[in-house]
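Some structures are shown below for you to check.
Every read-out reported here was derived from the displayed coordinates using simple, explicitly stated rules and does not represent laboratory data. In this text the structure is predicted, and so the values were computed from the model without any measurement. Cβ atoms are built from the backbone, for glycine too; each structure is taken alone.
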Structure P
Amino acid sequence: MFNKKSPQPIFFKTIEELNTFGIPKEVELWEDGFRTNRNKGFFEWWYFDAHFDDGTTVVVVFMTKSITEYKGPLKPAIMITINRKDGSKLFKAKKYAVNSFFSSKEQCDVKMGTNFVNGDLKEYHLYSEIDDVLVDLTFKGIVKAWRPGEGKIYFGDHAHYFGWVAPIPHGTVKGSLSYDGKTHEVKGVGYHDHNWGNLSLPAIQDHWYWGRTTLDEYTVIFVEQTTTKNYGSVKLPVFLVAKGSEVLIEEGEMLKLETSDFINHASGHKYPNKLIFKWEKGEDKVVITLTNPRIIEATGLLSAIPKWKQKVARLFVNPYYFRFHSEITLEINYQGIKTVKFGNTLYELMQLR
């Protein structure tokens with residue numbers, strides 16, 4: 001075991017540090033493959049979302065187990081969330097037999113029953129069917145696969161970590177969705193990331209804000225993670241700005257978040273009505289302002305465990321996940337680029353305590 005009171009997280013960021021550990025700067029095909037194993041003490045998920053031209057959105061997650069049960073055995077599952085264009089939500093989740101689960105370590109090639117997703121960092125085919133809901137989509141990357149530094153945050157030592165890579169920070173999507181007794185041909189824009197680790201997230205992270213947006217030719221990913229008090233309540237930012245297919249900014253350490261005008265939620269948690277992400281380096285500056293959030297998903301993470309365990313767990317933690325739709329303003333003053341963009345976006349707040 002390692003001492004939980006004294007260590008600070010280590011986040012490898014620089015090219016020099018990557019070279020020291022023999023890690024390539026560019027994302028390689030195997031990095032979107034199976035990064036953990038079937039043993040207890042690990043979790044992993046492949047996340048996809050798409051925003052379609054008709055106003056519909058979809059999120060599909062292939063996971064080896066719930067993050068609240070990382071110490072448990074393999075429990076393959078898929079979650080599908082469709083937000084119809086009228087704002088109403090359709091949610092489906094299903095667990096699959098352990099012997100129906102397969103994942104390659106060479107690249108993204110994941111199967112659960114008849115469901116699958118496979119891809120090569122440039123193009124992905126996703127197929128999932130739960131009850132009367134079917135998702136059949138092809139994602140094609142525009143911004144190249146990316147990760148911050150090594151893509152891992154280490155806690156205490158190099159054996160305990162939380163990993164993240166974004167094979168498609170921004171891309172196009174087309175295909176079909178079947179729900180409500182109808183099949184809908186869809187096209188739009190999409191995103192794919194991949195997470196894995198071997199620690200209890202509520203033990204190491206207090207909360208995080210995560211968002212992304214594409215406004216005209218600009219794509220931005222903005223994240224602030226905050227560790228628990230045992231790890232010093234350290235801020236761990238992640239930041240990417242791309243123009244078209246070109247990455248402009250990927251240094252996250254200068255990103256700061258300001259939150260204000262908090263609103264009480266029935267869960268006992270609070271969320272801000274205004275968020276301002278600021279990135280500054282010398283004369284260069286990027287400001288992202290999120291306002292007027294509307295909750296489109298609010299889910300207690302303890303619902304994934306048996307009810308008798310929920311009562312005990314709530315004495316210690318009440319992890320909650322929020323997804324919001326909000327107004328966004330993007331201001332860029334970088335290397336001669338001066339622009340202001342307005343629009344709408346989705347972002348999330350994960351509160352793990």
Structure Q
Amino acid sequence: MGRLLSEIMEQPVVLERFLRQALGPAEQVARHIRARGVRWVLIAARGSSDNAATYAKYVFGLHNALPVALAAPSMYTIYDSPPDVPDALVIGISQSGQSPDVIAVVQDAVTRGLVTLAITNDADSPLAQSAEHVLPLGAGAEESIAATKTYTTQLLAVALLSALLSDDKACLEQLEALPERVARALDLSGTVRAAAERHAQMTTCAVIARGYNYATALEIALKLRELTYLGASPYSSADFMHGPIAVVELGYPVLLVAPSGRVVASLSSLVQELSSRQAEMIIISDEPELLAWAQTPLRLPEHVPEWLSPITAVIPGQLFAHHLAVARGIDPDRPRGLRKVTRTH
């Protein structure tokens with residue numbers, strides 16, 4: 001088993017360990033945030049971490065009534081004109097904690113006396129040292145270039161902090177069930193391998209979701225681009241209807257992420273439209289009615305609350321990117337032109 005696949009399969013253990021180790025530190029962070037009267041959240045991130053930040057927009061907005069903005073680090077590092085961000089919680093999310101532009105956003109917030117938090121896999125990194133609070137992911141060394149276990153642990157860190165901020169015991173109980181649900185999603189590996197072999201010759205696709213799982217569409221598309229060099233374009237289903245749907249014709253591949261929840265009705269309408277255009281649909285869902293439309297159905301574990309479904313729904317996408325790379329004769333552990341730590345300014 002290669003490094004990437006091994007790390008994908010490791011995720012249930014990593015997530016369970018994070019929940020055990022992070023609860024105390026996350027409780028302290030939540031108490032400080034409440035005491036400081038934070039009114040909104042600014043997040044700096046890059047790559048997969050930026051997709052975790054997109055998930056945070058929905059979680060903090062819907063569960064904690066906190067508006068979330070994604071920082072533009074070039075304002076800090078290139079234009080040297082950072083915006084005024086009063087009453088904000090400023091979060092840096094980074095697997096390595098090494099990127100200077102993400103660090104610059106957090107350091108500026110520290111000089112302004114704002115609450116700062118680093119979510120990173122390296123508790124000794126420059127990002128962790130810059131922030132007032134740190135939530136270490138504790139995912140262990142991630143040797144593969146493509147982030148997998150660190151990404152899902154970042155999502156879990158955001159979800160845990162949100163539940164603690166709202167002091168929602170029911171949400172905390174839902175978090176405890178997640179590692180087992182992720183393990184069940186990993187049981188799809190054989191099915192996903194067959195799907196990858198079916199689609200080995202495709203050169204482009206759309207990856208579509210909405211709501212909480214818009215982040216999942218972004219992350220799956222990124223994994224497909226990183227590992228298979230496929231022209232995968234992510235969309236909100238609403239945005240896709242505003243023009244991009246014109247590309248869909250007979251056999252056009254569409255990967256739809258549609259776990260059960262509030263957005264299923266709108267996604268069902270899109271699926272019918274895609275079917276009328278004879279798209280080739282790969283559907284990741286636990287909804288039998290939606291899966292029935294797919295040429296390639298990938299069934300998710302049931303009973304995962306919608307707000308946590310990105311942690312399970314991304315798993316088939318990770319597996320698909322890995323197996324598709326192998327089916328295309330690409331080594332998923334050595335994607336061309338990439339390195340593990342990328343430092344941008």
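P, Q: which one has FRET efficiency 1/(1 + (r/R0)^6) of positions 82 and 274 (r between Cβ atoms, R0 = 30 Å, to 0.05), as calculated, at 0.60? So the calculation was done on P. When relative contact order in percent (Cα under 8 Å, 6 or more apart) is computed across structures P, Q, the figure 13 traces back to P. Of the structures labelled P, Q, which one yields 48, 39, 35 when Cα extents along the principal axes in Å, for residues 162-281 alone is computed from its coordinates? Of the options listed, only P reproduces it.
Of structures P, Q, the largest value of volume of the Cα convex hull per residue in Å³, for residues 74-201 alone belongs to Q.
Assuming 55, 52, 45 is Cα extents along the principal axes in Å as calculated from a single structure, say which of P, Q it is. Corresponding structure: P. For which of the structures P, Q does the calculation of distance in nm of label points 7 Å out along Cα→Cβ at positions 130 and 154 return 3.6? Answer for the origin of the read-out: P. Comparing percent of Cα pairs over 17 Å apart, for residues 58-121 alone across structures P, Q, the highest figure comes from P. From which structure (P, Q) was helix-only ellipticity at 222 nm (-39500 (n - 2.57) for each DSSP H run of 4 or more, over all residues; to 500) calculated, if the value obtained is -1000? Working through the options, I get structure P.
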